[in-house]
Structure I
Amino acid sequence: MPTLLFLLIDLIAVAGGIWAIQAISGARWSPRREALAVLSVSTIAALFIFATSEPRVLFGDFRDAYYLAGEAVLEGPARLTPLLEQGVHGFVNLPIVAYLFAPFALLPWKGAVVVFSLIGLAATLAAWALLARLAGLERRDRWLLLFLFAVNGPLHYSVKEANTSHMVLLGLAGGLYLLRAGRGMAAGILLGAMAVIKLPLLLFGAAFVLRRNWSAAFGFAFVCALAGGLSLAVFGWDLHRLWFDLCVRQFASSPLGAFNVQSIQALLVRALDGAAVLRDWDAREITTAQRLAGSALVGLLYLTAAFVCTRRSAAPGRDSQAATGAQDLEYLLVLSLAVIGSPLSWSHYYAWLLMPIALLLGPRSPIRSGTTARQLAWVAILLITPTVLLLEFSNPGLMAAYTAIGVSHLLFGGLLLFALLAWSRAAIAATVPPLALGRRADAPAGS
C-alpha cells in the first residue's frame with residue numbers, strides 16, 4: 001500500500017519540517033545560512049510531495065483544457081463547442097476566458113506548459129511574499145509560512161495539473177491589500193477578474209453589495225459585466241446556455257463524488273454511494289434527502305457568516321486597528337465560504353486557504369492569545385496541508401470509513417478554519433460597527 005506509506009511519510013515530514021523551521025529560526029545563524037537551511041528543508045519536502053501526490057499524469061488541466069481552448073479560439077469561436085460539451089472533462093470556464101490561453105497555443109505544447117508553469121511558480125512566490133507582509137509576519141513565522149506553502153497538498157495539486165488556482169491566490173492577496181489601502185474600485189476590479197476565472201469567487205460581489213461598499217461593488221460588477229458581454233458577443237447565446245447547463249447548473253442538483261471534489265455535497269454522495277464514486281467524474285443524481293441536507297448545511301454556513309459579520313463587539317471605543325482586523329476576518333470568511341460552500345469545490349481551491357492561514361499566524365491574530373484556538377488552528381492547518389492522495393484499503397470497513405470521512409480531510413480542515421474565523425470575528429474586542437467590506441474605519445460611507 002505505497003500511497004498510505006507516502007501519506008505517513010508526508011505527515012512526518014510536515015511535522016518534522018515545522019519543528020526544523022522553528023529550530024533553525026532560533027539557532028541565531030547568519031541570515032544567509034538560515035535562509036539556505038530553510039530553503040533546503042522546504043525544497044526537499046516539496047520535491048517528495050510533488051513526486052508522490054495526485055495527479056499521476058502531469059499538467060492535465062493545461063493539456064486537456066487550457067491549451068486546447070487557446071488553439072480552438074485561434075481557429076474560430078465555434079471550435080470551442082466540443083470542449084464545452086465535455087463538461088468537467090474539457091474546458092469549464094466562461095468561454096471568453098479561452099482567449100487568455102491563446103498566446104500559449106502559439107507555442108509548441110512543451111514550451112507552452114513550461115512558460116505557464118514558470119508564471120504560476122512566480123505568482124506563488126509573490127503570493128507568499130505579499131501574504132507575509134499583509135499578516136505582518138516576523139522572520140520565524142515568515143519562514144514557517146514559506147514551508148507551509150512548500151508542503152501544501154492542494155497547492156501541489158494545482159501546480160501538477162497546471163491549473164490557475166495557485167495564480168488566483170496572488171489576486172486574492174492583492175484584493176485584500178487594495179481594500180486595506182482604501183482602493184475599493186481597484187480591489188473590485190481585481191477580484192472581479194479572479195471571479196471570471198473562478199466562479200465561486202463571485203461571492204465577493206455579493207459581499208460588497210451587502211456591505212454597501214459601492215466602489216468595490218461597481219468595480220467588481222463592471223469587470224464581470226464586461227467579460228460576460230464580450231463573451232456573449234463573441235460566442236453567442238446558444239453556446240453560453242450549453243456552458244451554463246454542463247459546467248455550472250447541473251452540479252447544484254447533481255454533484256460529483258470524486259475524491260478530489262471537496263464540497264459538502266460531494267461528502268454526502270461519498271457517504272451514501274461508497275468507494276465506487278471516488279474516481280467517477282460524472283454528475284450523479286442524488287436523493288431529495290441528500291439535496292436538502294446539503295442545502296441546509298451550506299445555508300447554515302451562510303447564516304453563520306452573516307451573523308458574525310453584522311455583530312458588534314462589547315468593548316467601548318472605536319479602534320481603527322480592531323476595525324481593520326474585523327474587515328480582514330470578513331474578507332477571509334467570504335473566501336473560506338467560497339471554497340467550502342461551492343457545490344463543485346476542487347482540491348486545488350483549498351490552496352486559497354493559505355491566505356487565512358497566513359493571517360492566523362500573524363502577531364495580531366485574534367487566536368494567538370487563546371491556547372485552545374491556537375491548537376485548533378494547527379489542527380485545521382494539518383488537515384488542509386497533506387498531499388492529495390487516494391488511498392485504497394483491502395479491509396471493507398476501513399475503506400468505507402475512509403470513503404465517508406478520511407478522503408474529505410480538506411473539507412473538514414476548511415470547516416474548522418471557517419469556524420475559527422467566525423469565532424474570531426464575533427469575539428473581536430472593540431466596537432466595530434458594520435462597515436463595508438474593505439472600507440477603512442475612518443472612511444466615509446459609500447467610499
Structure II
Amino acid sequence: MRTIIIKNGSVISSESSDIRDVVLTDGKIVAVGNIHLPNYPEAEVIDASGKLIFPGGIDPHVHLELPTPAGPSCDDFISGSRAALAGGTTCIMDFVTPRREQSLIEALYQRRAEADSSLTDYLLHMGISGWNSKSAGEIAACFEIENLRSFKAYLAYRETIGISLSQLKEMMEAVKQGNGIVMVHCEDGEMISRRQQEFIQQGKTRPTYHASSRPVEAEAWAIHEVIELSAQTGCAVYIVHVSTAAGKQAITAAKKSGIRVFAETCPQYLLLDDSVYDPTLDDRKVLPYIISPPIRSKHDQEILWEGLADGTFDTVATDHCPFNLNGQKDKGIHNFTKIPNGAGGIEHRLTLLYTYGVLSNRITLNQFVSLTSTGAAEIFGFGKRKGKIEPGYDADLVIWNPETTGVISVANHLQHCDSEIYEGFGIKGCPEMVLQAKTW
C-alpha cells in the first residue's frame with residue numbers, strides 16, 4: 001500500500017481555497033485537512049508550501065487520431081495524452097466517429113482499442129454520423145450495454161458526418177429517454193457550403209477565405225435552433241466551441257429561462273483574433289489557424305471572457321485536433337475547402353487560462369477549477385469520482401507553481417505538430433507535479 005501526503009499547499013476547489021494537507025492512498029484521496037504525520041509513518045511526504053493544489057484537469061473535447069482525407073490528426077493517444085499530462089490534464093474525453101450506417105457499438109469497440117494506449121484516463125462521447133430507422137435503438141443500446149451518457153451531432157459537414165435539424169430532434173428525443181446529453185457542433189452547414197461554392201467559383205481560394213465562409217451568423221443561427229429543440233424535447237444539450245458574442249448571449253438567455261443548456265468555449269477564441277486571417281499575410285502563416293468555427297473578432301473575444309465570469313460557460317475545452325503544416329494543412333493551400341480543420345492546445349489549456357484569466361483578474365481561482373475540471377466531471381456524469389479534492393475521489397491532482405514562467409513555442413511543445421497557434425505567448429504558472437490515479 002502506497003501513501004503520499006501533500007503538506008502545506010493551498011487546496012483550490014470550485015468553491016473554496018484553504019491551506020490543507022491531502023492524503024493519497026493507492027490512487028484515492030483518503031483525507032483532507034490538518035494531517036498528523038505520525039499517523040502515517042510509511043508515507044511519502046511532499047512539501048507544497050507556496051504551491052496551489054488543483055484537481056487534475058479534465059478536457060471534455062479532444063480529437064486524437066481523428067481520421068480525415070488528409071490523414072489522421074497528428075497526435076495519437078500516446079503523444080496527445082503525454083502533452084495533456086505535461087499541462088496538468090489527467091483525463092481527456094474523445095469521440096467515437098462511426099462511419100455512416102456503421103453500428104455504434106462496433107465503432108465504440110474500435111475506438112476503445114485505439115484509446116486504451118492513453119497515458120491519462122479517458123472517456124468517449126458517441127458521435128452520431130447519420131440518422132436512420134435503427135439509430136434510436138442503437139442509442140438505447142449505448143445506454144443499456146455501455147453506460148454511455150453523451151452523444152454528439154454536427155450541423156456542419158452535412159456531406160460526411162452532419163445531420164439535419166429534424167434528425168437532431170429525433171436524436172434528442174432518443175437521448176432524453178436515457179437521461180443523457182446531446183453535444184452539438186453549431187454551424188449552419190447549408191450556409192457554409194453555399195458560401196464555399198460561391199468563393200471557389202469566384203476564384204477566392206486562398207486560406208484567408210475560410211473565415212469568411214463560416215460567418216458569425218452560421219454559428220448564431222445554429223445555436224438558436226439547438227436551444228429551441230432543447231426546449232421542445234426537454235433534452236439537455238452541450239454546445240461545443242462557442243466562438244461568438246451572439247452565441248454567448250443566446251446561451252445566457254436560455255440558461256436564465258431554465259432551458260437545460262451547457263456550453264464550452266476554447267482558449268483559441270479567448271486569446272486569438274481574426275487578424276490571423278489578414279489577407280496580406282503569407283498563405284502558409286494562415287494555415288495553422290484554419291479551424292472551425294474560425295477565430296473571431298476582438299469584440300467576440302471580450303464577450304466570451306464575460307461569459308466565463310458570469311457563468312454562461314461551464315467548461316473551457318481545447319477541441320485539440322492538430323494537423324501538420326507540411327503534408328497536411330498545405331494540401332489545401334490553393335483551395336481552402338481542402339485544408340483539414342483543427343489545431344492543438346491540449347498542453348496549454350491550464351497555463352493559458354491561469355495566466356490570461358486568473359492573473360488578469362478575468363476569472364477567480366475557483367472559477368478556474370470549475371472551468372478546467374469540476375464542471376466537466378459533473379456535466380458528463382462522473383462528478384462523484386473526479387473534479388474535486390475530497391475523500392473518496394480519484395487521486396488526480398496538480399501541484400501548481402504560480403511563479404514559474406515560460407514562453408510557448410513549437411520548439412518546446414510536446415504535442416506532435418510542426419506549428420503552434422500560441423507561438424510566443426508568455427505564461428506564468430504551470431504544473432510542478434502531476435499525480436494521477438491511473439498510475440498507482
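Between structures I, II, the greatest calculated value of FRET efficiency 1/(1 + (r/R0)^6) of positions 51 and 283 (r between Cβ atoms, R0 = 30 Å, to 0.05) is seen in I.
Name the one structure among I, II that distance in nm of label points 7 Å out along Cα→Cβ at positions 139 and 355 of 4.1 was derived from. Answer for the origin of the read-out: II.
Identify the structure, out of I, II, from whose coordinates helix-only ellipticity at 222 nm (-39500 (n - 2.57) for each DSSP H run of 4 or more, over all residues; to 500) was calculated to give -20500. The correct label is I.
For the read-out FRET efficiency 1/(1 + (r/R0)^6) of positions 307 and 331 (r between Cβ atoms, R0 = 30 Å, to 0.05), a value of 0.30 was computed from one structure; give its label from I, II. Before the final figure, lay out each step's value.
Details: I: 0.95; II: 0.30.
For FRET efficiency 1/(1 + (r/R0)^6) of positions 307 and 331 (r between Cβ atoms, R0 = 30 Å, to 0.05), the value 0.30 is produced by structure II.
When distance in nm of label points 7 Å out along Cα→Cβ at positions 43 and 99 is computed for each of I, II, the one that comes out at 4.1 is I.
Where a number appears in this text, it was derived from the coordinates with a stated rule and is not lab data. Note that the structure is a prediction, hence the values are computed from the model and not measured. Cβ atoms are built from the backbone, for glycine too; each structure is taken alone.
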